[in-house]
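Each in structure tokens, the structures are laid out below.
Read-outs throughout are calculated quantities, based only on the coordinates presented, and are distinct from any laboratory measurement. Because the structure is predicted, anything quoted here is derived from the model rather than measured. Cβ atoms are built from the backbone, for glycine too; each structure is taken alone.
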Structure I
Amino acid sequence: MQRFLPVLQQDNVDPQLTSLINTLMVACKEISFRLQQGELAGILGTSQEENIQGETQKKLDIISNQLIKDILLESDLVRAIASEEEDYIVAGSPNGRYLVCFDPLDGSSNIDINSLVGTIFSIMEVPEGQEGANEEMFLQPGTAQVAAGYVLYGPSTQLALTTGNGVRLFTYDNTIGEFLLTQEKMTIVEDTAEFAINMSNQRFWQAPMQNYINDLLAGNTGTRDKNFNMRWIAAMVGDVHRVLCRGGLFAYPTDAKNPEKPYKLRLMYEANPMSFLVEQAGGVSSTGYERIMSIQPTEIHQRVAVVLGSKNEVNTCLSYHK
């Protein structure tokens with residue numbers, strides 16, 4: 001099996017981009033180690049702090065964010081970073097070529113039950129002619145991404161990565177401290193009988209999603225004439241990983257539970273990088289009404305509705321929204 005760096009070099013990925021991704025992986029390896037230590041490392045439990053999203057932070061949320069932040073800002077390649085856990089962007093090297101957005105620990109509510117969590121990241125280039133560092137330079141559509149991926153911390157630590165030429169899966173080998181290529185090309189099957197959605201919000205969804213899910217639940221007694229299974233990990237990184245591995249549909253749709261926050265997932269840190277991966281693997285990613293990667297962001301903590309996964313099933317869901 002090939003190591004991470006030579007694989008990207010053979011694929012003619014820009015050496016500076018390869019170097020930046022490798023730098024980010026150094027932090028992810030440290031996060032993986034601390035997760036494996038669990039209670040022994042004193043990383044479980046909740047802090048007394050809230051992030052910009054108004055969410056109470058887990059101890060490892062703060063630790064993971066600081067680890068990634070520190071290592072990226074040491075790189076001359078990074079102009080600035082934007083994190084789900086930071087109120088504002090943080091400037092790096094004044095001559096840096098890249099911008100990095102990340103969710104340091106997606107699914108952190110799973111930490112204390114020893115379940116799946118992950119790091120999601122998105123890399124863009126600084127727009128031509130831009131000096132310094134400001135929030136506006138991050139406000140690029142998902143189509144501007146030059147790399148995206150996630151590191152899943154589970155029974156094994158795995159990296160799903162795209163640089164715009166398909167999706168590769170790497171597995172971390174603790175014995176040598178390297179990510180090794182374990183799947184050359186991840187492809188999402190076009191048809192599926194699995195879906196992932198938070199059913200506790202069903203009564204708050206818009207009518208199109210209500211109708212679509214009702215038809216799935218009706219199985220072979222309803223209009224779809226097909227039985228479906230529901231899976232829900234409560235960590236986007238885990239649910240999207242399942243979609244990449246064996247197909248399926250993942251959705252976090254618009255809901256009216258809190259009229260001031262109709263959407264759950266963040267465009268820059270979650271929806272865009274996951275959409276890049278899904279599209280590169282042959283799937284579809286939408287808000288229900290438009291392609292996620294075509295959205296022009298208006299601020300770094302913007303939220304959107306998400307429906308992604310197997311091409312034919314997502315398109316069926318979208319047909320309910322027309």
Structure II
Amino acid sequence: MFKCSVNEIYNVFAKIADGKKLYVPADNKDGNAVYTEWAEGVELSNALNTAKSPKDFFFPQFENLMEFKVEGKSIEVNDIREASEDFVVFGVRACDVKSFEILDRVFLVEPFDSYYASRREHGVIISMACTRPTETCFCTTFGIDCTNPGGDIAVWKTEDAYYWQANTEKGEKLLAALELEGCGEDAVNEQKEKTAKVMSKLPLAGLTTDSFGGGKTMELFNRPEWKTLSESCLGCGTCTFVCPTCQCYDVKDYNTGNGILRFRCWDSCMYSDFTKMAHGNNRLSQVERFRQRFMHKLVYFPENNEGIFGCVGCGRCLAKCPISMNIVKVMKTIGGND
């Protein structure tokens with residue numbers, strides 16, 4: 001394990017940014033923490049987490065895929081993607097690190113998504129252990145330890161220092177280049193114990209997944225509570241856009257006047273036109289769309305992914321939903337969690 005003082009962190013950032021693009025959580029003009037390319041003068045945010053998740057680095061909200069040029073009966077297909085650059089993302093919390101593993105199960109299985117795979121290959125994740133979890137946090141429900149955040153490099157912050165530990169070959173290579181001072185783990189272990197005590201006292205500490213998981217489709221699908229829960233939902237899609245694990249997207253073609261540009265963009269299962277085709281839509285009502293979102297995260301995904309749930313308990317949907325309808329309320333109502 002290695003360390004640098006709190007006062008030295010921006011010098012460390014300068015070393016990283018000298019060879020790769022570095023992104024850190026920084027407050028924007030609205031006071032929200034967002035990932036920002038680091039340059040001298042950019043200061044780290046004190047927020048627990050960013051408003052949007054860092055999945056944008058690997059699965060962008062908008063992305064050009066290819067271009068078609070048509071002349072008569074001849075079609076030319078051009079790969080217009082730019083070569084991925086090496087980059088580093090600092091300050092990723094344990095919940096978001098776990099979300100990358102969930103996205104990997106979607107985009108890195110055959111036929112794998114080469115756009116996503118390239119970014120994963122070129123990206124280095126420096127995680128940050130939590131020290132001040134909030135009332136909206138429930139990562140422990142899904143077996144995530146916010147005091148051991150994972151990533152290529154894990155970082156723990158105390159009052160006077162940052163402690164660094166490499167977890168992967170990519171992390172070891174980057175950490176070696178930083179030439180930090182070696183140290184023991186006593187301060188880190190003390191910090192872990194303090195944070196664990198806070199987590200155990202949070203309002204959602206007792207929330208469990210016992211009533212959910214693979215094989216629960218028939219038991220939960222026709223529960224009458226879905227209708228009651230969905231009645232207040234606006235179908236705005238905010239929950240899906242702040243969620244670090246949502247992976248739905250649409251693919252569209254745009255006539256540029258000089259060819260056809262194909263691009264993809266995030267979509268939401270909460271929208272009335274989601275998966276709409278020539279024959280219509282297979283989920284016509286809001287209750288069907290609402291149920292699909294939560295059944296996918298709590299039943300369908302774990303059924304097809306060795307019991308791994310499609311939620312990481314980051315709490316963003318709790319904080320951002322305009323009518324306070326979220327996965328926790330669903331789990332408490334459908335699953336009987338008090």
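State the single structure among I, II that was used to calculate Rg and Dmax of the Cα atoms in Å, for residues 20-147 alone, giving 15.0, 48. Among I, II, the structure yielding 15.0, 48 for Rg and Dmax of the Cα atoms in Å, for residues 20-147 alone is I.
Comparing relative contact order in percent (Cα under 8 Å, 6 or more apart) across structures I, II, the highest value is found for II. Set I, II, criterion Rg/Rh (Cα atoms, Kirkwood Rh): the highest-scoring structure is II.
In terms of mean count of other Cβ atoms within 10 Å over residues 92-99, which of structures I, II is highest?
Details: I: 18.5; II: 26.0.
For this comparison of mean count of other Cβ atoms within 10 Å over residues 92-99, the top structure is II.
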